[in-house]
Structure I
Amino acid sequence: MSYEQRAAYLRQAMTEISPEQALRMVTSEGALLLDVRDGEEIKGGMPEQAVHLARGQLELNVHHLAQDLDQPLAVLCAGGLRSLFAAESLQNLGYTKVYSVRGGFKGWKEAGLAVRVPQQLSPQARERYSRHLLIPEVGEQGQLRLMNSRVLLLGAGGLGSPTALYLAAAGIGTIGIVDPDVVESSNLQRQIIHGEDQLGKLKVDSAEASIRRLNSQVKVIKHPVLLDETNALELLDGYDLVVDGSDNFKTRYIVNDACVKLGIPNVHGAIYRFEGYVTTFAAGEDEPCYRCLYPELPPPEMAPSCAEAGVLGVLPGVVGLLQAVETIKLLLGIGENLAGKMLRIDALNNEFSLLGVDKAEGCLCTHHKDDIRIEPMSYVCAI
């Protein structure tokens, strides 16, 4: 058949719906509205409820958006013709409820339905993050999500150093850093974000300089203060996620309580000589928190710091990078995270093990958020 004959056939074979019908399907039936126009075309706007997936990527990537073959799919193009061909391809892939939006985006606008102008990557950003754009689970929308994210790092030390650098490289838009300390010579064995030329300077200033050399588009918010019960809520508020690289139990409890109260995920890491630990406290109703794992503050002799016990210099790099991976997955909402699990690394014996973490009955995280108080660290449970 000629192109015209093929188009005429599809108009008979495929089910067409009006823009108003497509909108009702999205709002009442959980339909997915797919805008299959090219990237240049959507610069002028797209339906507010639509997800952009260019026609050339449709067959390859649609399963990442619609895993249920019975989910209704409404396909929209510029004028209603390309969407017919796209709808046929989706049916051939096994989708059972596929519809082409009559009149396309032109018809959508003429019907007076809501339109938004989507945020798009600049040509420079598209080149910089090109390897991310090739990954279906990330793509342009995922990269934009990273660039709009706000992550708070607790500490610019052994764990915070690799985490900060790789989050900056990944394009996290805003990185906050809490650390009151200055750079010392003994830090340089593991805190790779600092250098000899930064000795004596505030760690937040040194970290900012390194981040800006790597990615000048990242906004760095410096908090050169000691996090405690008086400022924790204020410091954490407004961030999407917290990465805890602190080296003492007092701070970890305060951070945990503040994250639970504010509903902010906490990607936690810890190191001891040759051992490392990574987990996520997701601040959800069903997931455990730090207090579920350690109900009470241990005595000082049971919790030595790196300065007291020592640490293999490269180990914080391994743990910090795993925290960065976990952070990116959580921000993108992809993969399986470590909520309810703890990854243990034994670098001396090359062993990785995954341990379960159960939610403790009656723990702070089981209480209503309004009842949680951040109090001085003489407490056992801040309720």
Structure II
Amino acid sequence: MKHFIGKLLAACILAATGAGVAQAQDLKVGLVLPLSGPFASTGQQMMNGAQLYLKEHGDTVAGRRIVLIPKDDTGVSPAISKRQAQTLLIQDKVEVLAGFGLTPGAFSVAPLATEAKVPMVVLNAATSSITTKSPYIVRTSMTLPQVAAPMASWAVANGIRRVYVAVADYGPGHDAAAQFKKTFSAAGGDVVGEVHTPLTSPDFAPYLQKIKDVRPDAVFLFVPNGEQGVAFAKGYRERGLSEAGIRLLATGDVVTEDVLAAMGDSAVGMISAFHYSEAHESPENKSFVDAYAKAYPGTRPNMVAVAAYDGMRLIRETLLKTGGNAQGDAFIAAAEGLEWTSPRGPVRIDPKTRDIVQNVYIRKVERVNGVLQNVEFDTVAMVRDPGKE
């Protein structure tokens, strides 16, 4: 059955990428996104970023019109992610898959991309090993080790010696914890405790109390973008960890722009390492932020919107190089080594790993003209994923 499905998928894609290209039919991009459930904001940011890029730069490339077909995978069920991807490939006959809010969904779809030889552009899921699961995967977001290592180095350089690690209990959390501990310990730091919290609906109260009792210099935090970061930050303040002198360090997922208002003063002073901030000072980012605000009033762009914006750029520029051919081998060969200036700064697709190489910024949450922002104050230039080294 597995081989039958693989052959069927391959036949569908070959039919779409063969003589049909000469007829310049629409190029369908299937988006597997969490559009409902606890990670719905992540899916909406992806849709916004992808649509904005095509609106600004045109939806036609090499004579073919790019059509986005979104499917909701709820973000928390790999089986649903796989089923939606199968529907996109077999019924909708998409030639490119993209999206993937969480790692389990990306893992479940990777074998389909391999069987059908279909490009799979990951716009968020951040476990380091994702690009190793299929030769047809390329990623425009980040990996957790890529931001955890600079955070650990900054902590030691700034006198933080004892850290308690708190991460969500799934692939990216495990990656973040492992890389932080590796870099922090190698630099002379001491990890004095570690907890892995449930992926959905965690109660942070007992974990926060335990951290307070241990009294580390800081806690290093990773939880998925969204409501969990808000809950942890508020609990951190309410339980007096800040007054106890315990600093809060995090990956930037915790303090994305779309949740800062909900965090309020609980977020002020939080230090994070990340590849994008709405406050990043560059002409490219100013243009992006202004266009996003105009297109989606009342919504602030976060790193997912930028990854999707860049993902559409990668797809468009790759198709320009291939003359509109989206077949997996040709697409990936054209994508490897691509580089451009993103709203986040300079980026490059590593030809060896098909992961993104980018600046990582150390930031502090501050009020800027009455608005909470991640204000960058240090830069680690062009960081490759250390999880693959």
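Looking just at mean count of other Cβ atoms within 10 Å over residues 127-134, which of the labels I, II belongs to the structure with the highest value?
The maximum falls on structure II.
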**Origin of the derived value -13500 (helix-only ellipticity at 222 nm (-39500 (n - 2.57) for each DSSP H run of 4 or more, over all residues; to 500); candidates I, II)** = II
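Please compute distance in nm of label points 7 Å out along Cα→Cβ at positions 55 and 359 for structures I, II and give me the label with the greatest value. Working shown, then result.
Working: I: 4.8; II: 2.7.
By distance in nm of label points 7 Å out along Cα→Cβ at positions 55 and 359, the leading structure of I, II is I.
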**Message:** Tell me which structure, out of I, II, gives 2.8 once distance in nm of label points 7 Å out along Cα→Cβ at positions 63 and 295 is calculated.
**Reply:** II
**Prompt:** Of structures I, II, which gives 168 when volume of the Cα convex hull per residue in Å³ is computed from the coordinates?
**Reply:** I
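Work out the source of 14.4 here, i.e. which of I, II gives that when Kirkwood radius over Cα pairs in Å, for residues 47-150 alone is computed. Write down the numbers at each step before the final one.
On the way: I: 15.1; II: 14.4.
So the calculation was done on II.
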**Identity of the structure behind 18 (criterion: relative contact order in percent (Cα under 8 Å, 6 or more apart), calculated), options I, II** = II
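The numbers here are math on the coordinates, done by the rules we state, and not lab data. Computed from a predicted structure; not experimentally measured. Cβ atoms are built from the backbone, for glycine too; each structure is taken alone.
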